[in-house]
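Engineer: See the structures that follow.
Just so it is clear, none of the values below were taken in a lab; they were calculated from the coordinates. Just so you know, these numbers come straight off a predicted model, no measurement behind them. Cβ atoms are built from the backbone, for glycine too; each structure is taken alone.
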Structure I
Amino acid sequence: MSEIALRIDGMGRRGEGVAHHAGRALFVPGTLPGEEVRASGEGERLTLAAMERASPDRIAPFCKHYGRCGGCQLQHWREEPYRAWKAALVAESLAQRGIAVAAPEIVDAHGAGRRRVSLHVRRKGSDVTAGYMAPRSHDLLDIDRCPILEPALAPAFDIGRAIGGRLGDCDVALTATLTGLDASVKAGRKLFEKEHAHLASLVTELRLARLSVNGEVIATAVQPRVAVGRAEVALPPGGFLQATALGEETLARLVVEDVGRAKSVADLFCGIGPFTIRLAGRAKVEAHDSDRAAIAALAAAAKSTAGLKPLTATVRDLFREPLVPNEMKHLEAVVFDPPRAGAEAQARQLARSQVKTVVAVSCDAGTFARDAEILVKGGYALQRLTAVDQFKWSSHVEIVALFAR
């Protein structure tokens, strides 16, 4: 397609400007509602070629890599309309399921920045590149620093290049913990036993807490630990954490507030227990997750933390084996925080139960709305809805919702 003139009518769910031309919707990344642009390309997703008339809501991005990097999408948008759009994503998803709500409050939870990062690393001869992919591309952009990361991750890209120099092509996930950086590497090839000592030296050279490759711990200088409420949890290799420390604290605060005075609670898809530990300060908690390492870490942390109510942590695949009503008869509240796919099977069982309070946490507005519809049709009322923005300058949003019978 040659260049065409477009007026941007709105903002799409992926953070791309939406225009209409010849009876179809076209998406132009990097544009804002009200702008007049020229765009080119094939298909429905085009490339901005020229800005004819900019929006007054356009601001200068703060990252020098912005636009060439496929990470952030919305650094060019003023804060107020950006926040309103992100809150509207949640309300619109619910409206499509027949649940009418006002756009929720949105809480900024970027805090000190993201405490985990995943890098692509590629080696060609003696040249090693580490960074993020370019937008809609498999071209790797070499990065020196990323300003949305917390300060402890400032050396992340140098660390990625050093690991790639030894391993070749790989993906490197780094997590900032209380005891240092935890590196979990997915290598593009199988490791030989004789390589382990050579790789283990990287822990000292790069000042890592731990290095794991393809799920195997290569060396540990100090056990990576993270603060979870009043506890410290030993983080399993590749273990999941909320993107920012403030994000976790904010989500947990909302969950605890919504659970209220309930004395018997189930925390489903609990991970290492960011909600479990905090809830156990005031209630008896049953925690379930399919991740064995996470459950073991949670159980160990609970055992060594004073002042908690009784807490059990059990391995259970809640997609295949959700809690059923008979197992929930004694519960006053249930919390669930599933992966992006949502918790449809569990929501259907909750809809058949008599649990008074359900608190749903989600990282995907679409699957959240589907699960919310199931609960509402099962007799629950949506009483409170909050959006949490820990993935700033992106289209991702976290949701915490209180449902009550």
Structure II
Amino acid sequence: MDFATSEDGSGEGHSVPVPVPVPVFGARFRSEPATLYRELRREHGEVVPVLLDGGVPAWLVLGYRELHQVTSDPELFSRESGLWNQWPNIPADWPLLPVISPEQPSILGTVGERHRQRAALIGEALEAVDPLELRGHAERFADELIDVVCGVGAADLVAQYAALLPVRVLVFLFGLPEEQGPGLVTALNDILDGQDRAVAAEGYLRTTMARLVAERRQRPGNDVVSRLLAHAPAYGVTVEEVTHDVMVMLAVGHQPTADWIGNSLHLMLTDDRFAASLFGGRSSVAEAMNEVLWENAPIQTVAGRWTTRDTRLGGQVLRAGDLVLLGLQGANSDPRVRVDGSALTGGNNAHFSFGHGAHRCPFPARETAEVIARTGIEVVLDRLPDLDLAVPAPSLSRRASPWLRGWVELPVRFTPGPARGA
């Protein structure tokens, strides 16, 4: 640890330890995050100084209490990205720019009453989706995907199933042509993986959503986007803002749900506690899904919050305009709230996997994701008997995303069965 002259909040300058930032989002974050979080806690505590792509500094919050504090205090820890003190150092092609934008016209970048209005608009549009109809659509699309592989006896439940199901349902709910689904999956993965293709992928997504909004303005239908546009004037929301909010809804609705399906199926395939569910039982599906939200959350890290003034958090000195990353999985695994090492499954849903505070995932959106994910898992268990991993579990690899945690592949084998057709 380096030492330098620094203010400690008392107004007097003197020598205090300045922690050395840790490069993050490398291979260990994908392969062994739990071990890495323990090491970071031991070295730095619950708030860790980190370096993002290109050596950009930030703070990663791993503590459950500290994360609760950050998400409960929007005055001190704002969602307004324009506050960031690093913008002069950020290049135009920075791969994390689509997620951390200097001008975020979507709901993610709004604060206060404006945010509450836009959240209410989104909630109203999603609440109009009947859960039984949603389940019916999800089951129909899931059956169509299983029909493609059921006669083969082998499949990749990520590439051929989980990575396709949520976007097919959302494309239908939003009123998009079904053939646009695969292109949107590629774009969303490129954005959330935070690699070289992220900026171009964001442009593709923006163009596609702008075209959809323009079409729904001319020809409204019984879909989520049409309802957003119809009710937007009452909330003072512009067409441009609706366009960006639809982008966010698709991004946070598809890939985290796909990873929720993949991570839950992986748990059920590798943990003996869920073996009975693989032979047609459904009693353990909800428990597996909830355990994933605690132990293997699809959204691992969220960017972020920005400090509005100098402050202290978890023993660290944060300066005005610092970027604070929300370590949702780190908080879920905080040993101070997991003192007995329990899995915290069943009905315990006090995890951070859907966020917390004013910017938490709205309930109608969480309900939509849960219906799609649970239906997708149950269709697999119903349709593919004798399901088993086709490769050793340690050989599976995680996708390289700084924000999400999901499997690249999940190859399985099973007894071939007949297709059900439309």
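Engineer: Thinking of I, II, which structure, once FRET efficiency 1/(1 + (r/R0)^6) of positions 140 and 220 (r between Cβ atoms, R0 = 25 Å, to 0.05) is computed, gives back 0.55?
Structural biologist: II
Engineer: Assign the value 25, calculated as relative contact order in percent (Cα under 8 Å, 6 or more apart), to the correct structure from I, II. Walk me through the numbers before you get to the answer.
Structural biologist: Numbers: I: 13; II: 25.
Traced to structure II.
Engineer: Could you tell me which structure in I, II was used to calculate helix-only ellipticity at 222 nm (-39500 (n - 2.57) for each DSSP H run of 4 or more, over all residues; to 500) as -14500? Intermediate results must be reported in sequence, preceding the final value.
Structural biologist: Details: I: -7000; II: -14500.
Label of the source structure: II.
Engineer: Can you tell which of I, II yields 3.4 when distance in nm of label points 7 Å out along Cα→Cβ at positions 188 and 244 is derived from it?
Structural biologist: I
Engineer: In addition: Can you spot which of I, II the value 1.06 was calculated from, given it is Cα Rg over 2.2 N^0.38 Å?
Structural biologist: Derived from the structure labelled I.
Engineer: If you don't mind, another one. Thinking only about Kirkwood radius over Cα pairs in Å, for residues 236-315 alone, which of I, II has the largest value?
Structural biologist: Checked I, II; max of Kirkwood radius over Cα pairs in Å, for residues 236-315 alone sits with II.
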